[in-house]
Each structure stands twice: as C-alpha cells, then as structure tokens.
Structure I
Amino acid sequence: MCKLVEGFEGEYTRPVDHKKMAFIDRHLAPRRPCSVFELGCGHGLILQNLRDCDVVGIEIDKGEAEIARASGIDVRVGHAGRYDAGRKFDVVIASEVIEHMREPQSLLDNAARHRHPGGMLLLTTPNGYGYYELSERHLNPMYLIRTNNVLRRLLGKNPYERGDSFDHCQWFTMGRLLRMAKRAGFSLMERENSDFITGSER
C-alpha cells in the first residue's frame, strides 16, 4: 500500500492515480461523513478509504466484487447503468468506468437517479483523444490489427466487439461529456486535467 494523500491509501503508484485520488478526496472532505454510491467500483479501492461514510458499490465483475466484499465493503454485482440501489446518496462516484460502457448515457442517468437533491457526482475518465489514447489505441498499429474484423475473420478468430472486454469502447471530448451530463441533469462544478501524458479528465 502506498500513501496517496492524507487519509487515503491504495495500491496505485502512478502520479496520475495519485492526482485522481486527491481530486476525489478534496471534494469528499467537506461532506464527510456522508453516503456514497460508487458505480463500477472494481475491487473497492476508493470505498476502502471511506470507512467513516455509508458506502455502497456496484460492480459487474463478480470476482472484483468478491475482493471488495472480503474487505468488508457493501458491494453488489450488477450493471452500473441499470442497477437500482433503492435509495439516494450524497455523493455518486464513477471513476474510470464510463469509457467502458456501450451506453454511457445510462451511467450518467443512473447516477442522477441515485443522487440526493444537492448531491454531487464525481466522475473521472481518460481524455479520449489525449496522448495515451492516441498512442495506445487510435494510432497504435497492434490495436488496429487486433480489432480489425476482416483480419480476425481471415485468422479464424471471433469478431471483435466494442465493450466485450476491459478495452475502452468510448472516447470522450470534454464537450461531449458535458452535453451528456447536462442531459442527465448535472451541471459542472469543477473540471481538472490530470496530466499531459495520460490526459485524463475530471
């Protein structure tokens, strides 16, 4: 475990992840203790740091959810865009998940359904056309070959379908993300770029 910010620990080591966690912590600090619902919480790294809060997580991967539950976190298995927790929360977190959604608007709509009036959504996602996405995906020959269904068919492989793996299947500009958030009833409080190399947006 490495220290990220005061009171926040985790297994992340990259500076971009430290900055992401500090961003989340900065916005949660004035509201703690509070109720938190995390969409696509993975194995619960963020929620593990919110023991003073009333937290619930939703994760589609059963193995990841089991890891989170083993550390004492209330994590349910389900789809982040459709799961109904049956209650509202002070803060909804969606960190590095919307880029994996085939229907990303459903994530924002579900976040809005679970947010108390006056509550907050904390969302982080990579810049869809930043350096990292360009080098790893859009301009990466190996990625283009791996996802080319003509080549896959010639090689006898199953077709590649966006959203059927841990690959990103959405690439956002800030404008697109803000338009989607507005449709769900959110307005921007603050945005922050993480760094030039990964280009993640908050």
Structure II
Amino acid sequence: MKLNVWLILILGGLATLGPLGTDLYLVALPTMSEEFGVTGATISLTLSAFTIGMALGQLVIGAVSDRLGRRRILMAGLTIMMFAAGFAAISPTAPALIVACAFMGTAAATGLVSGRAVVSDLASGHAATRAFSFLGLVTGLGPMIGPVLGVVFLTTWGWRSMFGFMAVFAAVWLLLVFLFVGESLPPEKRQVKSL
C-alpha cells in the first residue's frame, strides 16, 4: 500500500468523525432537551460523554493498534461508530443517548489515532510532513461543515437524523477502509509489550 492523495482523503475523513460528531448536533441541544424533558445541563452530558470517550479512547487505541495493526482497529472503530450512532438516533431516553455518545466518542478516537499512525507507517521526512499537513486540512473540514449540516438536518428531518447521518457516514467510511486501506503495520514491526 502506498501513501497517495486518495488514501489521505480517506484517512482525513476518518479523522473528521470526532469534530463532526460533536459539532453536528450542537444546534439541536435545546430541541433534544425539550423532547426528553430534561435540563440543558443533562443533555449537555452527551457532549461530555463523547469528548471523554474520545480522549480516553486515544490513550488506549494507539497502544492497541501498535500491537494488533491499524486496519483491524479502524474497521472495529467504524463498526462501533455505526451501531452507536444508529442507537443514538433511536434513543428512547437521555441516559441512553449519553451512553451512545460515549461509545461514539471512543469509536471516533480510532480515526484520529490509527489514521495518523497509517501515515507514520508509510511515510517519513518531507513526505510525512506533507501528508500530515494535507490530513490536517481535510480534518479541519469537520468543524466547519458540522454546524451547517446540523442546521440543515434539524430543520429538515429533526435531530435524530443527525445521528442517522453519522451512522451512514461511518458505514461509508467502513466500506472505503475495507476496499482501499490495507494493513500498514506488518506483524514483525508490531509492539508486543503490554499496554
């Protein structure tokens, strides 16, 4: 597998799962709070759960992917994101939504960590610098388009459609990883130390 623009676009899309996952539904927090009959502080716990899941996930996922390889971890994370976002879309209660967001955040960490690790595996020096710059550019689109998409989804289909979109987004990227992202860390280069 070679590092090319197509691969960097896929990896950049993976990295947008985190920023897009939170920024997409910020505009819907008051509506969600009203529908569940909970305070704004309670519904804001969905953001806290997502962020904490993403932070803790990054601590663990990097070490796990160093041991098991990148591709397997990316596919597992996208699968978890797909199901967690799907569950969030149909969540019957605020606590259920909070738990779903925690799983989504943890799964989003795989795109942030393992995607960048793929670049490190395949490039070094100037090529790596260019790749990381381009990856950062693609990743930066998440916070820019998230709120705009959120308004469109909220006004057209309601807040639950935002999580449905995230489930579909994860499914599309799962297919792209399956088809186009090979394993970049061969078994002989993997870490065998404990976490």
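One table, with the values for the structure above:
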| item | result |
| --- | --- |
| Structure from which 2.7 was derived, distance in nm of label points 7 Å out along Cα→Cβ at positions 41 and 153, options I, II | II |
| Answer label among I, II for the case where helix-only ellipticity at 222 nm (-39500 (n - 2.57) for each DSSP H run of 4 or more, over all residues; to 500), calculated from the coordinates, equals -8000 | I |
| Answer label among I, II for the case where Cα extents along the principal axes in Å, for residues 17-64 alone, calculated from the coordinates, equals 41, 18, 11 | II |
| Comparison of I, II - label where Cα Rg over 2.2 N^0.38 Å, for residues 97-176 alone is highest | I |
| Rg/Rh (Cα atoms, Kirkwood Rh), for residues 49-88 alone - structure with the largest value, from I, II | II |
| Structure from which 17.8 was derived, Kirkwood radius over Cα pairs in Å, options I, II | I |
| Mean count of other Cβ atoms within 10 Å over residues 25-32 - structure with the largest value, from I, II | II |
| Structures I, II, by relative contact order in percent (Cα under 8 Å, 6 or more apart): label with the highest value | II |
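The numbers here are math on the coordinates, done by the rules we state, and not lab data. The structure displayed is predicted, hence computed values, not measured ones. Cβ atoms are built from the backbone, for glycine too; each structure is taken alone.
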